[in-house]
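Given below, in the form of structure tokens, are the structures.
Each value in this text was obtained by applying a stated rule to the coordinates, not by laboratory testing. Since the structure is predicted, the reported quantities are computational estimates derived from the model, not experimental observations. Cβ atoms are built from the backbone, for glycine too; each structure is taken alone.
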Structure I
Amino acid sequence: MLLDGTLLPIDRIAADRPFYSGKHKKHGMNVQVLTDPFGRLLWASPALPGAVHDIRAAREHGILDALAQADVPCWADKGYRGAGGRVRIPYWGR
């Protein structure tokens, strides 16, 4: 399985701070997705404000606990550093 977060752009709103992603430099909603190795969508989370980091969003949705309980191996990017369990990330270095 593959785990990743994506930012869905939105129009700027009055209470924009929680929805502003400093990484992408735009307003949006953070959605976590699980896919199979062929890229087919298995699950998509409810949207969180764009300022929420991927690891926090995965924890809030219970994805990491569910993967650990099911003992399912999962690959993710470096945004999930510290996820533990069966979540594997690329080598953290230079």
Structure II
Amino acid sequence: CRFDGSELFLIGATIPEYSHGNLQNHEPKRKRKCLLSRQELKKLKEKAQVKGLTLVPLRVYFGTKGFAKVTIGVGRGKKLHDKRQSEKEKQAKREIREA
């Protein structure tokens, strides 16, 4: 999720076309505007401006009226040593599974 001015957009997410649709289906991978209240936008923008924090879409589901709903979380990226440690753990699990 990224801010473009004062609006929040979901970027890079793939929502597949409706299988029974026609030629006027939407593009599966386009940027989508998130519909939020002014207070929610303000709160998320403040959190996103803190150095090292990122807005991450956690879950996408469809509501009763057909709108795609997104659960947005605020996350912090891993440091280099954390990435190395988790890579070692993945490698160990992979070796155990293959043995």
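Taking distance in nm of label points 7 Å out along Cα→Cβ at positions 6 and 38 for each of I, II, which is largest?
Going through I, II one by one, distance in nm of label points 7 Å out along Cα→Cβ at positions 6 and 38 peaks for structure I.
Work out mean count of other Cβ atoms within 10 Å over residues 54-61 for each of structures I, II, then name the structure with the largest result.
When mean count of other Cβ atoms within 10 Å over residues 54-61 is computed for each of I, II, structure I gives the biggest number.
Can you spot which of I, II the value -4500 was calculated from, given it is helix-only ellipticity at 222 nm (-39500 (n - 2.57) for each DSSP H run of 4 or more, over all residues; to 500)?
Computing helix-only ellipticity at 222 nm (-39500 (n - 2.57) for each DSSP H run of 4 or more, over all residues; to 500) on every structure in I, II gives -4500 only for I.
With Rg/Rh (Cα atoms, Kirkwood Rh) coming out at 1.00, pick the structure among I, II it was computed from.
The structure behind it is I.
If mean count of other Cβ atoms within 10 Å over residues 22-29 comes out at 8.9 when worked out from the coordinates, which of I, II was used?
Numbers: I: 13.8; II: 8.9.
Structure II accounts for this read-out.
From which structure (I, II) was relative contact order in percent (Cα under 8 Å, 6 or more apart) calculated, if the value obtained is 19?
Details: I: 26; II: 19.
Source structure: II.
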